[in-house]
Structure I
Amino acid sequence: MKIITLFLLIHFVLLADIITPIVDKKSFDKDKVALGKELFFDSSFSKDKKISCASCHSDFGSDKRDISIGSDGRKGKIQSLSIFNAVNNYKQFWNGRAKNLYEQIDGPIHSNFEMNMNKESIEAYLNSSKNYIKRFKKIYNKKPNYNIFKDAIVAFEETLLTPNSKFDQFLRGEIILNKKELKGYKLFQSLGCSTCHNGVNIGGNSMQLFGNVIKYQYKKGQPDLYDLTKVISDKNVFRVPSLRNVSKTAPYFHDASANNLEAAVEKMSYHNLGIILSGAQTSAIVSFLKTLNGDIPKTWIKDAK
């Protein structure tokens, strides 16, 4: 037992700057978070009054559909990323076009194939609601406006953390992984997966080319980094997705081209590492990835305040 404990201690010290446990948000303004939650789930902030923020972020903060459906039945252009732990990403969206959650809200709100609303329409609705007028007055001491509307939603989103995964417990030296999980983790490190998937979100902290060893098909019009920069080398460059809760957030990749975790691991290994994994290797890595499932955020649970 002492040998195992020593191994875990050395392991943690060596990898502390590569993958780190999630730290839950201990204190927050409960009234503001409750308001933000209501705004997040309110479909009145879409043109057809049918789409809320939660419509595309309902399953572990993500969308089980290949492409989300926005206001008036319009289809999006890319698979929706999970909002869980998004506060820990260094940029938001697949192409990193928003620097933080506050800025990110403008994207779906104003997009004509998502919520298709403008600032004026949102403020008009907020100020027609006795409920919202009262609550904004209590929390912000002012009548509702678009900026504090976004601030309240961000306050809620900042609480959507999934701590205490089995792997977090392992990193803290509280438990040990089973033989297969540990094998998968060692493969994850030795094959080079952790080169891009690292940090607290095990991803979400860099922009990388999808297909940097074996070229991946480029789809014209996709919202990748090239869509912003028009630099040819930025085609198929995306923000690395977080692997937190990854076994719960299929389908995978910007184009939803992998329906299960095994297919996603094999596809990524092939295109970005140039490696064809054996069935046993794939199975071990998937076992490790399943240890990344954390607790569902308490503020996300229905009727929780």
Structure II
Amino acid sequence: MANIQWGYAVNQWRNMEVDFVRKDQMESAFKVISVCGFNAIEITDTALGGHMIPDYFGTAHAFMEFLHGCGVERVCSLNTGIDFGVSPTNPADHDRMVAGASRSAQFIAELGATRLVVRPMPPYWREAPITDEKIKAAAECWNRVGEATRAAGVVTTMHVDFLCGVRNPEALEKLLALTSPETVGLTLDTAELTIAGIDPVGFYKKHHARVNHLHFKDAVTTDTLDEYKDPNAEIDYWPNNLILAGAKRHVERWYYEMGTPGGLVDFPALAEAMLEHNYEGWVVVESDQSPFTEESVMLNGWYKRFVLSKVLTGNAHAAVR
């Protein structure tokens, strides 16, 4: 293994409209991330994506100076919807999505980022039934997006979550077969796959050649009632949605810190598989839904340092930062 680098997602700080909008809030978050052993951040559309950095800092250079002053080296990735109100299953939307992806890639390249993380299909209930025609249209879209972002030195990578239209193995296999390995990668999210009933370790072993980005977070329960199919399951519809309100079972949190007692993700086994298959690239740790954001970073930083780093440095040639 040549190099594994660790980033942290800043989405957990953006739980309310008034969160993460002042520079002192950003400074506090970045410094916690840095001292806990993470040298980069992943931003989102609502947490430093889009117009936020230009509006707050003026230029990418000014933001990078601010970031460096907090002990963080760079932005590693942007987790984005590219454009709202469009779908990759609709060929009429493809031109707009490609243009949006190209703009995003050019913007984040100035921040040092190398990954544009995209949702391969909107939530299942919006797209059902998931037909071969829709999967083919989505693949054509992401192939075009991948070519567009590569021109800026940024690789497109598809992030499958448990609400996604392509969230079962059969649909995923079809999508992967129709997308180019040269330009379209795969983000493996440990908690999202687990909640969807997919073992992330086995999934990684099977698809390691396509996985070029990782999201690490734990889960303690799965969607046993298939509530991902329910209308308005996604986060946009408070208070009856699956993510925020816990749906019928009132699940308190879907996502947890690594090493949480009762956690379903076998992170050491995944780290062993990463060693075996020489994974190179970013591992972005997330704390979605955390009620105590700083504490979550500290817990994840401890687990990274005292559990995962020991596994990953079992290879004398590994460089884990």
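Details
- In this comparison of I, II, the computed figure 13.9 for mean projected area of the Cα convex hull in nm², for residues 109-284 alone is attributed to I.
- Value 2.3, calculated as distance in nm of label points 7 Å out along Cα→Cβ at positions 173 and 189, assigned to which of I, II: II
- Test item: Kirkwood radius over Cα pairs in Å, for residues 85-156 alone calculated as 12.5, pick one of I, II: II
- Each of I, II could give Cα extents along the principal axes in Å, for residues 29-204 alone, but the derived value 49, 35, 28 comes from II.
- Label whose coordinates, when Cα extents along the principal axes in Å is calculated, return 48, 44, 43 (choices I, II): II
We did not get these values from a lab; they are worked out from the coordinates using the rules stated. Please read these numbers as outputs of a predicted model, since none were measured by experiment. Cβ atoms are built from the backbone, for glycine too; each structure is taken alone.
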